[in-house]
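Structures are listed in the sections that come next.
Computed from the coordinates by the stated procedures, all read-outs in this text should not be read as laboratory data. All of these numbers come straight from a predicted model, not from anything done at the bench. Cβ atoms are built from the backbone, for glycine too; each structure is taken alone.
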Structure P
Amino acid sequence: MDEIPFVRERDPHEIEFHQAVAEVIASIRPVLDRNPEYRRQGILERLVEPERIIMFRVPWVDDQGQVRVNRGYRIEMNSAIGPYKGGLRFHPSVNLSILKFLAFEQVFKNALTSLPMGGGKGGSDFDPKGKSDGEVMRFCQSFMAELFRHIGPNTDVPAGDIGVGAREIGYLFGMYKKLANEFTGVLTGKSLNWGGSLIRPEATGYGSVYFAAEMLKTRGDSLEGKRCLVSGSGNVAQFTIQKLIELGARPVSFSDSSGCIYDEQGIDTEKLQRLMQIKNINRGRVREYVETYPDAIYAPLDTALSYNPLWNYPADCAFPSATQNEINEQDARNLLDNGVSVVSEGANMPTTPEGVDLFMEKKILYGPGKAANAGGVSVSGLEMAQNSMRLNWSRSEVDGRLQEIMKRIHRMCADTAEQYGMAGNYVAGANIAGFVKVVNAMIDQGVV
């Protein structure tokens, strides 16, 4: 961070954003040393400052007729290589720091896909949990009543994220269509019968598994028979588990904010369907799983512990798929001590810097989120392409394109790391490859 100390000085409370910036800068110093022009052009100073931050009031009426007020955001971080692209998150934890970190990461992630997409992120501190469909609809309509003037298919194309699924995307799109008086691909993650893409819900989870498989290939290995820890229980976790089962691995865990499940016998297709029923249909908690499968272990969340029990079971691979900073230094040590040699991040920045340092020190196969979970935004980009052409590709075609994109991202990260004398360092490879693409586009376009 010594390259740009003003990041901390200007916004001292934005801890997550500081963490994301520090991690990228640590990786790209060799690039800056080889290209003094980047410093003269003020590239770092321009990269860490969003092109636009939009904050707005979101008033809505609950089912009891009470007016509620939330705060809405859109961070339009960088549009050097295409329209802003990134999800909307509805969760009580949402604040500027978290959204700026997510938008910053999104810039480099989108660059790695080789699709023409800039980076952005947005959302609200609104919590959809426990709300009726009517309350969610009224909130989404109020949110879009302001956001619609700032987005468009060639300007900014939001998608879903935590708390924003097909239901929320539908309500948001309906309000956009009414206000803008046009039917266009302004949002991704839409339902299939009105412009959505097959594989989009599965893409992030599938992509993180494909990236892990590519990493293992470099050591002449595969996922076949590997015990895999997975955190989370939403789309990313569910479809990570599904793809692991398809590739012959043995997923053994999942979690939510109440606690975690460890099923030593392995989660098969039948058990996965039960998890999906609990979370997607009943909107229940993961502890209900043990009512059907009593041999599984449920560990409730214990904030007094300095580690997460989920990461303290014997395994070969780990797929953190819940949220940021869910693996701390002690968790990383537990993973290593229990035999984990592959970590592929389905969530954004799920490992703390101290945990990352341990993974790098032990030279395990570690796929950082901006590379390993780029499958989601990649298929969002494919959805944008289908919308533009008024076409729908088959499931196999989209999945095939996703696999090729993840292979390309892996190859780009591996080749770039080797080019800079850091073979096997996917963190450096991802950061440098994304950085160079974005920065060169910025320089081509002048100081704007």
Structure Q
Amino acid sequence: MTRTLSLIAAALFLALTAPAALAKPKTTFTIRGAGFGHGVGMSQYGAMGYAEHGSNAAQILAHYYSGTALGTTDPNRKVRIQLVADSTSLRISGAKQAGSRKLDPTQTYTVKRRGLTQVDLSANGKRLATFTAPLQVGGDVIALSGVGSYRGVLEFAPTVLKGLSVINSVGLDDYLQGVVPAESPASWPAEALKAQAIAARTYAITTAKSADFDHYADTRSQVYKGVGIETAATNAAVAATRGQIVTYNGQPVVTYFFSTSGGKTEDVENTTLGNEPKPWLKSVDDEYDGVSPRHRWTTKLTMRQAARKLGRLVQGTFKGIRVTKRGASPRIMTAEVVGSKGTTPTDGATLRTKFGLFDTWAYFTAISAEKAPDDGAPSTDGSGGATIPPRSFAFQWPAAAGVLRGTVVGGGSRGLVQQRVDGRWTDVAAVKLRHGAYRYTATEPGTYRVVFGDAAGPSITL
């Protein structure tokens, strides 16, 4: 018993007298970015900014789509939009005709599938007729319960599963009346709305998603919400540009558009939208995009959160992200996920998806920091960190108060050391990375951090 007590006492003495173990380094992970969308073609907020500064629709479109001019197309040509991919039962009202059968527009009807090739029409629980698919239902405006109200014709057909699909066949400019207010706020300047109408009209006739329909009703094509979203201002923009489209060498071309450029658009071949250069889809400066709330943005995560989002892209312990190639704008083309056991190649689109970012215009900075013992080594800038003159009121300690050290992945090669003074961070020194690491010897005790770009590392008390 006495021997056991002696061993415990010895162990306790050693624990109390031994040097304190250094804490595990703290790390911050900051993502700074710009823009919202794929970055190709017309920035909608930028177009709004140009309109506010006096540009008309033709000038706005000529800026974003290099070398293009305006042409015309038939505003009544039909486009086909998939409203419902698969549903077991659908209700409609406002219909005047189903196939050759006349309907009461004040009556609500139910449409269901029958077998592989037929569609039933019922009212008040009673089947009225069976049609060979596709069943075409017409009216001035047809309401599709739970979906919206639409001009043109609704087509119902059995799917390969067990339900029905619904396609809206509608005239081009009637379609646009349900697109423009869904893509650009009706309160925007008239010239911006006109530019949106022309770009959307051109996109509608130059892209098709399948043999069965031309467009989805969402961002896979362009957002379409039917009659319920129409406004006087956006309908006026469609009418004022009736049939107008964007052309290059006299031919209509694909007119991609998106929300926010961050100040510069991107060459299409540098994105997931295309592998080949297109002369009208080149990077251009976007002078007035700053009006967008997504012009600049910042996201902060813990290293654990970031690693969880990246999943199998991380080898070992997550250390950071290193961008290896950017496009004509700073949008990421290729990058590496850095782990303790190796790096994994990736690209901007993957990182955007993994982190849920607004755009691929992003900078990733991982900064670690810890208090280290002073071994007499100089700070990384070769001047003890004293490249910024010390504050006149600072008490100069005769010996170093402590050493701040750490690593940086993705933040550039030069940064600043800041000290917390009277509740504010104050620059006290410059630091330079050496092999991805920094070191700063403090001359007075306090709380310190390093900043690389706009990304701040964790605060450490020395």
semi-axes √(5λ) of the Cα gyration tensor in Å, for residues 103-174 alone was computed and gave 20, 16, 10; which structure, P, Q, did it come from?
-> Q
Structure responsible for -14000, with helix-only ellipticity at 222 nm (-39500 (n - 2.57) for each DSSP H run of 4 or more, over all residues; to 500) calculated and labels P, Q on offer = P
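Ranked on mean count of other Cβ atoms within 10 Å over residues 311-318, which label among P, Q comes first with the largest value?
Sorting by mean count of other Cβ atoms within 10 Å over residues 311-318 in descending order puts P first.
With mean count of other Cβ atoms within 10 Å over residues 119-126 derived from the coordinates and found to be 27.9, which of P, Q does the value describe?
Values: P: 27.9; Q: 14.6.
Structure of origin is P.
When distance in nm of label points 7 Å out along Cα→Cβ at positions 55 and 279 is calculated for each of the structures P, Q, which structure yields the highest value? All intermediate terms of the calculation are to be shown ahead of the outcome.
Values: P: 3.3; Q: 2.1.
Ranking P, Q on distance in nm of label points 7 Å out along Cα→Cβ at positions 55 and 279, first place is P.
If we compute relative contact order in percent (Cα under 8 Å, 6 or more apart) for structures P, Q, which one ends up with the highest value?
Numbers: P: 15; Q: 18.
Result for relative contact order in percent (Cα under 8 Å, 6 or more apart) over P, Q: largest is Q.
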Parent structure of the calculated result 24.1, given that mean count of other Cβ atoms within 10 Å over residues 71-78 is the read-out and P, Q the choices | P
Value 0.9, calculated as distance in nm of label points 7 Å out along Cα→Cβ at positions 47 and 431, assigned to which of P, Q = P
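Starting from the value 17.8: which structure in P, Q was mean count of other Cβ atoms within 10 Å over residues 87-94 calculated from?
Values: P: 22.0; Q: 17.8.
Structure Q accounts for this read-out.
Hey, semi-axes √(5λ) of the Cα gyration tensor in Å derived from one of P, Q reads 30, 29, 21; which structure? Numbers along the way, then the final one.
Details: P: 30, 29, 21; Q: 60, 30, 18.
Traced to structure P.
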